[in-house]
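Okay, got some structures for you below.
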Structure 1
């Protein structure tokens, strides 16, 4: 359904153009957590911690209901601009993901900015992914049935982990799913992408908000030129996993996500890019009855079973 005048007016009111996330990110976290209170779940899950060099990384594991054996593993990285979100706020998303795909979902609670600047988040995500790939006895599922998936900032992290895996040579995922990913480094008025200017003010996620998140995430200005910060900047994106990218029609990040898909294709990778018409950023968190969620899982399941 297209966005009508009344809906657009409501979206404009909800876009909070004057809030400075750099000053209010702690409140934003509290509000997000309050919107997703932790209650005893009706789905199968358990919490675990994976050791890293100097800290432990929490993960939450979701089993598909009604399945004796999962078809595979989806390693999930949540969105939130690298600043907000956690495994609690994404638990309903991950439970639905497990049930819709029949895959076991491992949700990674990576460290957030600004307490932990880049590259803390991708290093945490890489560490968890490496642990799973290097010891398949953990879940008794073969490597070729393990895929990366993330939404928004999590889509960035999935793409970055795939680049890191190729560069470090320890393992390489066979598939990645990037949901409306952030891949670029400029969301100002000078952005090369039309969607940043066309949909960057009145469609919930604003270009201003994205820029503020990026400022909180970076450790220095030099980080913005690092392909592990913005994967679209990578000079070489060859030898990457088969990729499914799903973008949202009314999303400032739409064009950079699609540009990353084109770049992957140009370097010889197998890529599918699908634009979800009339969708807003973050739609995967909507209830499962919504058409965009249903359509996304149709695309995801078809991609996983190829």
Structure 2
């Protein structure tokens, strides 16, 4: 019997990608709706090509998360997106409700933590995470793949365990958190160990598997004196960075897979709203609203 498919979408990541990939389109009211349009392009592509039985979209909330509480400088250097982007998030959520797609968010946690929890609840279904954030690759397993949006919203590629290993020079996906503990992440302002680059971080984790084991064997001849000095000076940051980098898989959610079944949405109402937004080109791409009898692909 073929496994059912659960698609979990990284809402904030896809919205940001769409906003920056598309020109500032406006609807009849003069509102900028490029992120809405781009998000719907991705959503409809997923519906057509992945044929999911379950769908959920996860979002960040504005409240501080446990990471921000642990490290006040977390994401502090990230440039705030234009207000025109944030103004489109409620519009996108309205469209998700029109599609009868569940929205999931939790105060104190990031969308990634919700994604990690939802994608690891069941072993008897196939999970597909849709994101433009490489952090989600740590969630890949035998039942979970990441569809990574590599260029704007038009191109993507699947990552399974072998593809993750290939991208990180042979490093297993289980070791990505350890790698990031040393390497850090500029975009999230995760410090890592100062002076430890990508190649060195990969080599150290290949040799020592975890940062705990690395520091327990800090005097190993496999570690040069200059690297040892950097590791000792950055020890506190290494363990902090590991804590900040790990996506949670145990967020307390009132979760039932049945809540993420989708379908039976109001086609007439959806068509009307799409027309009001000026998104007529999308109508023919939605199952049940096609101009022809064919299920058209987006690209």
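For mean projected area of the Cα convex hull in nm², the calculated result is 17.0, so let me know which of 1, 2 that is.
Numbers: 1: 15.1; 2: 17.0.
So the calculation was done on 2.
Have a look at 1, 2 and say which one yields 23 for relative contact order in percent (Cα under 8 Å, 6 or more apart), as calculated.
Working: 1: 17; 2: 23.
Structure of origin is 2.
Given a value of 42, 38, 31 for Cα extents along the principal axes in Å, for residues 72-183 alone, calculated from one of 1, 2, which structure does it belong to? Display every interim value, and only then the final one.
On the way: 1: 36, 33, 22; 2: 42, 38, 31.
Corresponding structure: 2.
Quick check on the output: 12.8 is mean count of other Cβ atoms within 10 Å over residues 80-87, derived from one of 1, 2. Which one produced it? Display every interim value, and only then the final one.
Working: 1: 23.4; 2: 12.8.
Working through the options, I get structure 2.
A short reminder: the numbers here are calculations on the coordinates, not readings from a lab. Source: prediction; values computed, not measured. Cβ atoms are built from the backbone, for glycine too; each structure is taken alone.
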